[in-house]
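Please treat every number below as a calculation from the coordinates, not as lab data. The structure presented is a predicted model; accordingly, all values stated were derived computationally and were not measured. Cβ atoms are built from the backbone, for glycine too; each structure is taken alone.
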Structure 1
Amino acid sequence: MASRLWAGDAAPRTLIRCWGEFAIENAATGADLRPRGRKARALLAYLALHPGKAVGRERLMGLLWGERAEEQARGSLRQTLFELRDLSHGDHAPLHVGREAVELDVEGIETDVDRWRMLAAERHFEDLLAALPDADDLLFANLDGVDAGFDEWLQVERTRQREVLIAIVADASAAAVAAGQTRSARALHARLVEFNPEEGTPAPAAPPPDRAPPSAAVPQSRRRFIAPIAAGLFVSALAGAVWLENGKPAPPASSPTPAREAGDLYENAQAIIYHRNGPQLPVAEKLLRRALTLDPNYVPAIAGLAAVIEMSDPTQDRHQEAERLARRAVQLDPNNARANGVLGMVLRFESDDARAAIKRAASLDGSDPEIQFWLSNVLGIEGDYVGRLQALRRAAAIDPYWHRASGPASLASWEMGYPEEAERHAARLREADLSESFLCDYSIDWAKGDYSEVVRDTLAARDRLASSGLVDLKLGMALLVLGHEQPARLLLRLSPALWRVASDAGPAPGELEPLLIAGETEGRADFFVPTALRQLVRDGRADEVVAAYDRRVARLGRIASGTAANSELIDEGLQVALALRAQKREAEAARLLAQADAAIRKSMAYGRIPNWMYASAAGVWAAQGRHEDALGALKTALDSGWHYSPMTPHPDMRDIPSFASLRDDPRFEQMRRHELDHLAREQRETGPVPV
């Protein structure tokens with residue numbers, strides 16, 4: 001294996017063959033390192049396709065011993081890891097075995113797929129042709145029948161990895177065309193057709209794009225869209241006489257392709273942007289600015305620079321720069337899906353222009369998971385929760401391991417009444433990213449009201465996650481709801497103004513408007529705005545809410561002007577209406593309540609709504625005096641798994657101002673008691689404060 005695929009001083013220490021029969025060997029000696037047991041080989045095969053990812057022991061147990069009892073499966077895993085001890089001991093051992101997870105060192109191994117990528121990137125086309133598998137080879141051909149869970153994963157992965165293989169060959173074919181290596185280009189195209197026969201040979205009339213999509217930034221499951229692009233480039237280049245008889249290249253027939261260096265810079269930057277790699281965003285910005293010095297009109301780089309600036313918590317000046325760049329990208333290429341999508345994102349989704357830009361982006365390219373994710377935000381703002389879930393499903397189907405798709409899809413599925421689907425999305429995320437899967441599981445447990453489980457899982461995650469601040473925040477939120485205020489305050493590290501809201505004391509005089517303004521750009525402030533409004537109305541300080549409303553401060557201004565998002569109109573609009581009513585401005589209050597009711601009915605007209613919206617509807621309808629409708633909606637919310645959980649100690653539905661007219665109804669008291677009993681159970685299950 002080494003003599004054919006790997007050579008040179010930079011060769012890795014351990015080589016793994018994925019296509020054909022599974023094999024693993026020492027790169028220096030060629031020694032066969034395959035373990036005897038098929039379960040051990042399957043475990044290595046799984047890790048080989050997740051290099052550098054810490055895979056939890058529970059995931060491996062479910063994958064390889066899914067039908068065994070937990071203790072028996074745990075013992076089998078220990079035995080298998082013992083069998084792999086030769087790979088996990090020594091200074092440069094490729095296998096790292098921890099208490100909670102197992103990992104293959106990304107620097108110490110190289111797979112045949114990695115090798116193909118490297119050969120293609122370095123334009124060693126002849127070596128790539130020699131290294132490619134046969135057309136009928138299967139991924140891990142000798143590992144079928146290991147376990148039902150592994151077989152299911154293997155079948156899915158074979159499809160995904162064939163798309164990866166097709167994409168590598170397609171990109172290499174296009175690169176060989178561009179480099180003028182006609183013999184290699186023809187040979188690679190022939191292999192492409194072998195691997196992807198249904199594509200056949202595209203019609204030569206299709207004009208080649210300015211540049212193929214960046215390989216580093218495009219999810220593997222999207223690669224089926226790249227093969228016809230590369231093949232079309234190949235055929236049109238040959239049929240269009242790219243090489244003249246004298247061997248000199250013909251001048252381009254359309255707009256010039258960006259300098260290769262500029263394109264490479266963009267590809268590297270886009271990979272950072274796509275994965276939301278926060279610490280690396282400044283690097284992405286530098287790469288994109290360098291690309292634009294090489295080609296100032298390169299639309300992908302212009303849009304990418306706008307995106308990375310907007311994703312970096314921009315100042316107002318930087319936000320304006322991002323908007324100028326995004327608008328320029330659309331002006332240069334109105335049919336560029338990414339440019340339109342970035343413009344909508346930079347405009348922050350809510351305005352008519354923002355929503356139109358993102359919807360246009362989705363109509364131009366239905367295969368981009370990031371655009372589908374942005375579309376889900378727009379549809380949520382518009383109150384179309386059925387459409388929002390469908391957009392998230394599409395994003396997760398395109399790239400199941402992208403956390404921006406699978407995490408929100410999991411939570412949205414649960415809220416809409418699809419718990420099995422929610423678990424499927426979450427399980428995918430657990431395979432890909434421990435930190436993001438922790439956030440996903442946390443969100444679902446919080447929505448379920450499983451606060452004791454949140455505490456246990458969060459404490460367990462501390463040793464596995466690099467960010468203790470993230471763990472502290474989530475743990476502090478759960479402890480606060482359970483009534484453990486002092487440890488929660490230490491963990492949350494909130495400003496004094498935010499802590500007054502979190503502790504249920506309510507904002508101090510003069511603090512509401514700064515909180516509303518901060519909530520436009522700061523996530524924590526945004527989270528506490530609805531709670532602060534409820535506290536002021538509850539405590540007889542409605543005049544402060546009305547004053548901010550009259551001055552059109554932040555979201556209250558959008559409510560006044562009729563441009564608020566669906567959820568703002570229903571939740572914050574309700575509190576403003578109650579405040580107006582307390583100030584004897586009945587007509588305005590009735591108008592806002594009617595608008596909130598219309599927003600609820602609009603969402604219901606699309607089909608299912610999230611369980612929390614029934615609770616929001618109950619508040620609006622109670623404020624309108626529709627007690628039976630309100631009680632029915634509240635019961636539906638609770639029966640669907642919703643729990644009242646503002647981030648305050650010992651939340652009690654009796655404190656919700658809009659439910660004031662329901663407090664004497666025994667049905668409301670029964671539901672309120674149900675929630676209080678649930679909270680008491682969670683407190684008992686949590687036990688002593690573990691901080």
Structure 2
Amino acid sequence: MDETLKYTSAFDQELYESVLNPKKCEEQLDILINNTYLGMQFIDASGKIPSGILIGNLADLGSYHQCLSIQYLADELEIAGKYCLIHVSLNQNTRIENSQTLDLDKKWPTLENYTSEHIERNLNLKQLAQLISGTENTMTSRAITSNIQSTMTLTLAICVPKVCTPKQVINLIGSLNNINLTFDEYFCRLPNDKPVSIADYISISIFCLILLITIISTSYDLYQTYVLKKENSEIDRLYRSFSIHTNTKRLLSFNYGPGALECVDGIRAISMLWVIFGHTYCLIPLSFVSNAAHILNWLTSFRSIWVNSAPVSVDTFFMLSGVLCVYTAIGKMSRWKFIKSLHLFYLYRLLRIFPLLAAVILLQASLLHRVSDGPVWTDVGYSTESCRRRWWSALLHVQNYVKPLNMCLQHTWYLSVDVQLYIISPVVIVWLFGSAMVAWCSLVAGVVITLAISSVYSFMYNYSAAIANPRRFDEMRDYFVYYYMNTLPRASPFFIGMLYGYLLHKFKGKNLRMQKSLVATLWTLSIALMAFCIFSIYPIMQVDHDKQMFDNFLNAYMRGIWAMTLGWLIFACVHGYGGPINWFLSLQIWKLPARLSYAMYLIHFPLIMIANGSMTTTLYFNDANIIYRGVSNVVFTILAAFILCVIIDAPFSTVQKFLLEKGKSKPKEINITESQTDIIENNENGK
């Protein structure tokens with residue numbers, strides 16, 4: 001299928017074609033010409049030439065909802081509005097008579113700070129945002145090759161009768177005003193143009209069934225608890241597994257046993273917030289920005305460091321996954337028991353992450369497509385169609401290798417990499433049950449091998465170390481496919497986490513004594529290296545940066561360095577050397593977002609896409625506006641994640657454990673605060 005049809009398939013193409021009628025169009029246009037008020041409604045809902053073109057305001061989106069709400073009956077003719085976006089080149093001959101091409105190079109003023117190169121990079125930001133969101137083919141962006149006027153286009157809304165095409169209307173306007181306007185039609189939208197799909201039927205059926213079971217289970221739980229006054233131990237845990245009452249109480253209960261890594265809650269929560277704010281910023285170019293030229297200045301400024309360095313938060317989760325993979329696996333069984341139960345090692349992991357992932361995929365493929373609308377809703381439509389076609393690669397955790405740039409839920413490339421690393425982790429874990437020397441050798445070998453692989457990739461491909469490097473947008477496709485979403489080059493933080501997991505296990509429950517000078521030295525080194533990982537992105541973002549060896553060094557070792565420093569932070573906090581840092585990371589405020597973090601991770605990206613797709617006007621870019629949007633994204637993400645955990649994750653976790661424990665005598669009461677074996681979610685805090 002043609003790439004363009006992949007996102008338009010989420011909309012009713014047959015409806016668009018069926019309403020077109022050239023003859024009726026001529027009749028309705030005659031009515032519009034003679035009916036001043038009706039004609040003004042269409043003109044008022046259409047876009048005009050925007051102000052601020054020279055600072056990157058290249059769009060006027062008109063009034064989307066006003067256009068689609070136009071309904072008029074005249075002489076048995078129904079006139080209804082259709083909203084279209086068109087691309088209009090600024091460099092064209094518009095006069096029919098005495099035609100002369102406008103020499104914009106001489107007419108336009110020369111602007112300080114804004115060259116053709118700056119404008120080109122700003123336009124490429126949209127392509128980068130489409131790459132990150134997996135919606136790269138929803139719009140064809142034009143590259144600037146000579147000067148900003150030669151190929152720069154305006155994106156304008158035009159409201160037309162639904163029986164007409166934009167070309168018919170603009171040709172009429174041109175003939176009346178002696179203007180010949182050349183343009184490209186991007187897309188048109190009609191009311192109720194989202195057809196019902198198989199995914200909608202499946203989604204409604206499954207969620208209605210879950211809702212029914214939830215109501216029954218909650219009613220049973222409330223009756224047993226408040227009417228019959230039974231104790232928790234007397235109530236059947238399977239029957240109340242879907243109870244909102246019980247699952248909410250468990251989700252809000254924070255009980256920790258000996259050996260709990262409480263500081264991990266703060267690390268996980270802060271990293272998740274960092275991810276949400278990072279995606280809020282990097283997806284802004286998907287919308288139309290009224291001062292796009294200012295984004296480049298911000299991108300290369302010191303203020304943007306915390307956003308440009310946000311990708312290391314992903315390495316935080318890889319590192320934590322490695323820590324928990326080892327910390328919760330060894331010490332509870334022998335090597336041969338571990339080998340014999342390897343199928344359960346994999347099964348438990350896959351089953352734990354499946355319900356929430358499947359639920360969000362189902363939501364993206366159906367219901368989320370219908371919750372809102374807007375002029376740039378095509379990006380959401382593309383994401384919807386991607387999930388309808390490639391849901392299987394997401395559930396099989398292979399989508400970072402199968403169509404990696406057009407995957408279902410583009411941000412879940414991380415989950416695929418994490419699962420793949422988890423699958424290969426027993427190659428190292430199996431050696432951790434015996435001799436400490438053998439264990440350390442296997443762990444060090446794993447770290448060295450993964451760092452070597454990362455080095456080979458980095459020095460062989462010579463990529464930029466910064467995702468949004470304004471000088472090297474043309475490399476980003478290959479960078480994402482061959483490095484950023486590739487399991488082996490991203491493996492070093494996971495294996496370093498395994499090393500620290502073993503270290504934490506060896507000293508678990510022990511009173512570790514360290515010299516103050518050693519602790520001070522390790523903290524100083526750790527903080528310095530963390531600062532290096534964050535601030536080293538700044539020189540790379542500068543337009544005059546040309547030190548490829550520095551980029552290669554960062555790509556090869558920065559993620560490993562970050563994981564090492566984070567490992568020391570956790571180790572120090574666990575053994576009483578964290579001071580105020582441990583106090584801060586262990587605060588109660590982090591407990592809930594840490595527990596919700598897996599659900600937050602899955603749902604935040606679709607919510608950001610919905611917020612961007614719902615915008616009906618251009619956005620003015622500055623830190624205040626984007627941080628405000630980021631805070632709202634965090635709030636809505638936490639609310640949505642809480643609902644998903646109560647209704648989806650907690651019930652299926654209980655059912656899963658019940659089935660896995662079936663046949664054992666005196667099965668243990670489920671408590672969602674009891675294990676810490678899951679990836680970034682921390683729905684279950686560790687002991």
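Can you say which of 1, 2 returns 232 when volume of the Cα convex hull per residue in Å³, for residues 82-361 alone is computed?
2
When distance in nm of label points 7 Å out along Cα→Cβ at positions 458 and 642 is computed for each of 1, 2, which one produces 2.3?
1
Starting from the value 8: which structure in 1, 2 was relative contact order in percent (Cα under 8 Å, 6 or more apart) calculated from?
That value comes from structure 1.
Which structure, out of 1, 2, was helix-only ellipticity at 222 nm (-39500 (n - 2.57) for each DSSP H run of 4 or more, over all residues; to 500) derived from, given a value of -17500?
2
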